[in-house]
1. With mean projected area of the Cα convex hull in nm², for residues 96-151 alone derived from the coordinates and found to be 4.1, which of P, Q does the value describe?
2. One of P, Q was used to calculate FRET efficiency 1/(1 + (r/R0)^6) of positions 48 and 80 (r between Cβ atoms, R0 = 30 Å, to 0.05), giving 0.35; which?
3. Where does the value 53 come from, among P, Q, when percent of Cα pairs over 16 Å apart, for residues 40-87 alone is the thing being computed?
4. Taking distance in nm of label points 7 Å out along Cα→Cβ at positions 24 and 72 as the criterion, which structure among P, Q has the greatest value?
5. For mean count of other Cβ atoms within 10 Å over residues 64-71, which of the structures P, Q scores highest?
6. Where does the value 23.9 come from, among P, Q, when mean count of other Cβ atoms within 10 Å over residues 128-135 is the thing being computed?
7. For Kirkwood radius over Cα pairs in Å, the calculated result is 16.7, so let me know which of P, Q that is.
8. The value -12500 for helix-only ellipticity at 222 nm (-39500 (n - 2.57) for each DSSP H run of 4 or more, over all residues; to 500) was derived from one model only; which of P, Q is it?
Structure P
Amino acid sequence: MTVSEAPKRAAQTPYDRLAELGLTLPSAAPPIANFVNYVIEGDMLYLSGQGPTHPDGRKHTGKVGEDVSTSEAYEHARLTGLNLLAVMEEALGDLARVRRIVKLLGMVNATPDFTEHPQVINGCSDLFNAVFAEKGIHARSAVGFSSLPNAITVEIEAIVAIEN
């Protein structure tokens with residue numbers, strides 16, 4: 001980004017940036033068990049884990065490192081990030097209320113010898129950085145699990161500081 005592009009980028013909304021990426025937000029999916037998709041406590045928004053689910057309900061499943069490549073799983077994490085954005089919008093009414101993405105926890109359904117968890121979860125991190133610019137830079141953990149619900153490839157949860 002050049003110096004002259006910086007003010008324009010700062011003036012853009014998250015929706016402008018989504019449009020530049022050619023993305024539209026899906027509807028937030030309902031929880032799959034006895035929990036809610038989000039909780040707002042003070043100026044913090046806590047998002048329950050979301051997975052790589054398409055608007056038509058299709059889910060990406062399998063073991064990363066066996067059935068699914070790192071680059072495929074990166075795309076699954078990006079889709080999961082889009083689903084997290086849909087929950088943020090449902091919770092806040094406007095993504096412009098996001099003050100900062102504070103932390104992500106990325107879980108990868110991986111084989112025991114898989115080691116590229118950070119590269120997978122970058123799919124979500126890269127999306128958040130693109131949509132929220134400097135507000136999207138966050139702390140993060142990326143870890144492997146022997147299984148995830150419904151055999152999904154990735155699950156990601158988020159903590160977000162918000163404007164009240």
Structure Q
Amino acid sequence: MKYLLILFVCLQQWSHAQAVDPNQRLLELGIQLPEMKAPIANYAKAVQAGNLLYLSGHIPDEVAGEKTRGKLGVQLNVDEGREAARLTAISLLSTLQYYAKNLKNVKRIVKVTGMVNADPAFTQHPAVINGCSDLLVAVFGEAGKHARSSIGMSSLPLDAAVEIEMIVELK
């Protein structure tokens with residue numbers, strides 16, 4: 001009986017995870033993905049190897065009223081950095097949608113590497129990159145939970161607050 005209960009709970013969790021429609025979740029969150037922007041240098045925005053899609057580092061798009069440029073611990077605080085990471089996740093999702101053709105083709109988010117433009121005394125890198133991780137889980141449910149690194153950098157391209165890259169498994 002104990003094993004049947006465990007199996008029932010596992011099946012419920014599995015069916016709930018399978019029922020998440022990332023496109024619907026974006027609508028519910030009030031997020032409209034922008035068109036994917038072309039790379040600003042000589043590289044690909046994403047490369048597919050087998051069923052893994054490697055997304056290049058993305059920085060946050062500049063949005064009116066949002067602070068997305070500057071060093072954490074100097075020009076930006078944790079909340080501003082977290083929002084910059086969330087905006088970067090939206091940019092990553094735009095690229096992912098372009099390459100995967102539909103976000104329903106995502107099996108799971110495998111790995112996120114978040115780089116934070118940080119003052120040497122700044123130590124809250126994970127709290128900043130949570131802006132990206134939280135959005136991925138909100139959009140994909142359990143399939144959005146991923147392995148992650150949060151790393152401090154002395155500078156980033158265009159003085160971006162964060163740069164984030166991602167590995168995704170496609171169906």
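1. Details: P: 4.4; Q: 4.1.
Working through the options, I get structure Q.
2. On the way: P: 1.00; Q: 0.35.
Only structure Q yields this read-out.
3. Q
4. Q
5. Details: P: 17.1; Q: 14.4.
When mean count of other Cβ atoms within 10 Å over residues 64-71 is computed for each of P, Q, structure P gives the biggest number.
6. The read-out comes from structure Q.
7. Working: P: 16.0; Q: 16.7.
Clearly, the read-out refers to Q.
8. Q
Values quoted throughout were computed directly from the atomic coordinates according to the rules given, and no laboratory measurement underlies them. What you are looking at is a predicted structure, and each value in this text was computed from that prediction instead of being measured. Cβ atoms are built from the backbone, for glycine too; each structure is taken alone.
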